[in-house]
Structure P
Amino acid sequence: MTNRGRSDLTSTEIARMLGVSDESVRRWRRVWEEGGADGLRRRPATARPPKLDDAPVDRVRAALEQGAQTDGFEADLWTLERVGPVVERVTGVALIRASVWRLLTGRLGWSLQRPERRAVERNDSEIVRWVAHE
């Protein structure tokens, strides 16, 4: 082992120690050389702001809580394909499928639900009786 200081370590050695890529270490070094510690400080995310503010999201929530049958669907189930047109009707904003998913799961706090597949004719009490006696 050599008696080198930390500044003598190669990008590859630092990357291995930190479990990151060599390119990340080289990028960090460039930023350090150009701006010091301030250059390395975390900055707020620069993602695109959401297309819908809180008020339109509340209107979408109210429309969805009335149920899918209110919007003319036979079954009272919401799918991404069904929610998209409702969002556009209520807000005037067209969302792609992924954005509808983020709206439902992120902003509205909804989760994926799958209906149970059961025959309409199913009689649970008859099934219990049959299992107990047969």
Structure Q
Amino acid sequence: MTGGAVFAAIILGLLIWGGWYAPNPALGAILICISVLAALFPDVDTDSKGQSLYYGLLVLVDLVLMARGQYKWAAVLGLAGMMPAIGHHRGWTHTWWAMLLVPLPIILLPLFLLKIPADHMFPFYLAAVAGYFSHLLLDREF
């Protein structure tokens, strides 16, 4: 968690300092939180804080989708939620391609469900990739 937060804060600080991106403080905090959550994801295949948080959020989002009558998306999310159970620890969840693919719902779900343009969600996607990357880096996967 600390690695994800520190890594995200450094990247965000560099982006602000360079004048490339300047979110308001609340959005900056949200981006750092997303990075921390994504940093936990590679270990959802073990008994961990990340696993508890991940499955708790998954149940909540699935319930919201079902309450809205979006059963197809609830089923897709449920299937995706089972994927970490396929494989072993430090298996596919510890790969560079998972680092890029696992956060894609951050862009795709708002795009298809709410018609929010992908470019609006891109900072959130990058925050998740940065957090995921920090976990792989600290685990010496590169």
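Quick note: the coordinates plus some simple rules give every number you see, no bench work behind them. Given the structure is predicted, the values throughout are model-derived calculations rather than measurements. Cβ atoms are built from the backbone, for glycine too; each structure is taken alone.
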Entry that produces 15.8 once Kirkwood radius over Cα pairs in Å is calculated, selected from P, Q: Q
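The value 113 for volume of the Cα convex hull per residue in Å³, for residues 31-102 alone was derived from one model only; which of P, Q is it? Kindly include the intermediate steps, with their values, before the conclusion.
Details: P: 113; Q: 93.
Structure P accounts for this read-out.
For which of the structures P, Q does the calculation of distance in nm of label points 7 Å out along Cα→Cβ at positions 23 and 111 return 3.7?
P
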If helix-only ellipticity at 222 nm (-39500 (n - 2.57) for each DSSP H run of 4 or more, over all residues; to 500) is computed to be -23000, which of P, Q is the source? Q
Of the structures P, Q, report the one carrying the highest value of relative contact order in percent (Cα under 8 Å, 6 or more apart). Q
